[in-house]
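Read the figures in this text as sums done on the coordinates, not as results from a lab. Predicted, not measured: the structure shown is a model, and the values here were computed from it. Cβ atoms are built from the backbone, for glycine too; each structure is taken alone.
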Structure I
Amino acid sequence: MAGAAAESEFAKDLIDQGPISALQMLVFCVCFLMNALDGMDVLVISYAAPLLAEDWSIAPEALGVVFSAGLVGMTTGAMFIAPYADSIGRRKMILLSILLTGGGVLATAAATSLPVLIALRLVSGLGIGAMLASVATMASEFAPDRRRNLILGVVLSGYPIGATVFGLVAADVLPVYGWQAIFLGAGVTTLATFPIAWLALPESPTFLLSVRPANALRRLNAILRRLGQPSLNDLPAQHSQPKSRSVRALFSDELPRETTLLWLAFFMNFAALYFLLSWIPKLATSAGLALELAIYAGAVFNFGAVFGIAVSGLLSQWFGLKRTIAGFLLLTAVLMGAFGFATGSITILVLFGLIGFFMQGGFVGLYAIAARLYPTEIRTTGVGWAIGAGRTGAIVGPLVGGMLVGMGLAIGTNFRWFALTLILAAGFTLLIRSPRID
């Protein structure tokens, strides 16, 4: 792999040397925007669900199928569509994801039956899942190593910000214009970013050097000019065959152990996160909050997450990525263990905010580990499959949470069970060994 290593070093020097350019800042801003739109498109069904259920007389079980369809779509998109970014490029995959997501959400505004609604949520989910992996990879490959963790944290904080802002908008729009209006607005907004991404996003220079698609030299030189770097007469020589871009490559060479540990860490994190996201209002009322305050608990959780993601990215530059993630997750476990002893509305809301801060701060750091762990040729495949494996935890977490709530266990007991998953996630993270991370 000497040739691949030389190309990697050239790309590394290209991005790492000198200050962050205007082009790089533009890429980071567009990636942030894409994540914010994903947060909006994921939760649009949650905000619309009460009115939808009332208008169509949808039973809770059927509504659960609608929610699951989106989750299945996101898992499938991350595992089976996003990996094509390692062949066709990060830019093309992001553009395709915009069309899938925006088209699916926009068409949902015209849905008139439950099967159509389920199918459209599946399509939207495909785009969302592919987008998350592709954006993380794109931002990682444009970020200099000295600031990569922080930049990825800020870019990925767009997700809870988009979810929170759209929630505030939806609260005003839904009662006046109905559920169709928020799907219409979310779909149009998402599709409107297509020309922005088309014009603003170049292809990743790391991808161009490694995969060498058609016109790679011309496209790379266009990027070099925008980065203020001299053009190349020829691409660096390739002295070895590129690494296989199939999922089997995630378990080749030194990667089998690290891939397994990463998937386990994602699974445990997703299980705990989606347990909270699904059950926060119910758990908050069980803890003694009035219904109005219980609804705000979800917003407080996401608000804390925005700051936690950025702070963990900053701290990881000083203390190391794995130690920061593990520390955040262990602190989350402590807070969840203490939740059963909390009394008073303010204390409970503050605890939800702190749990969101530390849980999401640790969780998003795993995206940075995935982006660093895998070489260019399989980077989006690695990120996508890690997210997909983790999303099986997103399915299991709420189901187990429902069983625990149904058993009548105390609120503190529910939280302590899921605190264990975060302790395990922290342990799995610390066990990952790779010079690309360490």
Structure II
Amino acid sequence: MKNDLVKLVSFLIIGLIIGIGIGYAAFGGAGGATTPTTTTAPQEQVKTIKIGVTLPLTGELSSVGKLWEKVVYMAFDDLNEQMKAYHLNYRFEPVVLDDGTNADKALQNVQTFAQQGIKVVIGPAASSQVKTVKSYADANKIVIISPSSTAPTLAIPNDYIFRNTGSDALQAKALAALVNHEGIKKVVVFYRDDEYGKAFAEFFKKEFEALGGQASLVAYATGLSDYKAEVTSLSSKVSSEGAEAVVLISFDTDGANILSHAKNDPVLSKVRWFSGEGIHGAAELLTPELAQWLEEIRFMGTRPVFVANPLYEDFAKKFKEKTGSDPPVFSEKLYDAIILAGWAVVRAGKYDGELIKNALPEVAKHYYGVSGWCILDENGDRMFQDYAIWTIKQVGGEYRYVDIGSYSQGTITFTQE
């Protein structure tokens, strides 16, 4: 019954998309019928459209990047099933390249896609990467849809950059509210010295101090193989400031390395730790020794979600069945970014960057997916965003990422302790 409801909702939403200004005949389809069928068009009439996907399969986001790759193929399979069901003569094919969580490599990937005639790219993941590819994408009319770039500095109207997630200006407010809710008044923010980390840290400081707290900002260099020396310096800073907590703004591999050293530090092992979404899903945090400490100190973080969504529950179940893992942060937004890209091409009626750019906001306006309602704001960023409060807990004899509450419209609600 539940799966039938999920399928019905999906088809109704897609029906809205294709019913607004889209005539099937323009695509060589089956006329104006909106009832999905399983009949496919003759194979020779099907148009194969390549979409670029740049993923962090290595580097500082590789723990989640490898799982995101599985999401990509799930989404393209489902997108192509939708094309068949709606008797549309399109088949979408992913071209996946590793960007190593590196800005220059991401630009090289986008340039490679452009040489292949690709007009739509999913990713890159990090804000520093999006910033680097922006000028090239704008100049060459290549639509970039990042599922996970959150830096407020990239909220720019009328460009070719779209982000299917909320700006960290919103998440900074959520995280500040969480830390304040926990009775913490003085923190050190330990953040990546890049586009993502700097913006998040500065917005957090502003929001936290507006709530009456004090925040000292400490940056750390990215791309290091080990952060022991940086953690030692952080320990001295926390001690001299008399800070009650550390707010960690990191990715997965750097964050896990930092926490592995912190748990053995006489100062850092005794204070509270909080985090944004960047480290969520890292397998390293679930190793028993590190996870036990994180549970003991009541480690908490925020991550963007859309709450109470049966479509997401169905997606998460299928992902777990395929991979044996729960979907990491931004998986649902990556999935929806691919579905949105495909339907934007359909709506545009031509594989043309400018036409797709203009079609995408209209498609997003009418699309409710596994990540929720995907309507975009004037900057091409997701307009509505809620946040889960997550932690590490032992469940059924194993450590897992567990959502224990939410932040929505200024209100924190805990569902479990």
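What the table shows:
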{"quantity": "Parent structure of the calculated result 24, given that relative contact order in percent (Cα under 8 Å, 6 or more apart) is the read-out and I, II the choices", "calculated": "I"}
{"quantity": "Highest-scoring label, criterion being distance in nm of label points 7 Å out along Cα→Cβ at positions 54 and 182, among I, II", "calculated": "II"}
{"quantity": "Among I, II, which structure scores highest (criterion: mean count of other Cβ atoms within 10 Å over residues 374-381)", "calculated": "I"}
{"quantity": "At a computed -27000 (helix-only ellipticity at 222 nm (-39500 (n - 2.57) for each DSSP H run of 4 or more, over all residues; to 500)), which of I, II", "calculated": "I"}
{"quantity": "Mean projected area of the Cα convex hull in nm², for residues 70-325 alone - highest-scoring structure of I, II", "calculated": "I"}
{"quantity": "Comparison of I, II by FRET efficiency 1/(1 + (r/R0)^6) of positions 142 and 174 (r between Cβ atoms, R0 = 35 Å, to 0.05) - largest value held by", "calculated": "II"}
{"quantity": "Among I, II, structure where distance in nm of label points 7 Å out along Cα→Cβ at positions 222 and 246 as derived comes to 3.4", "calculated": "I"}
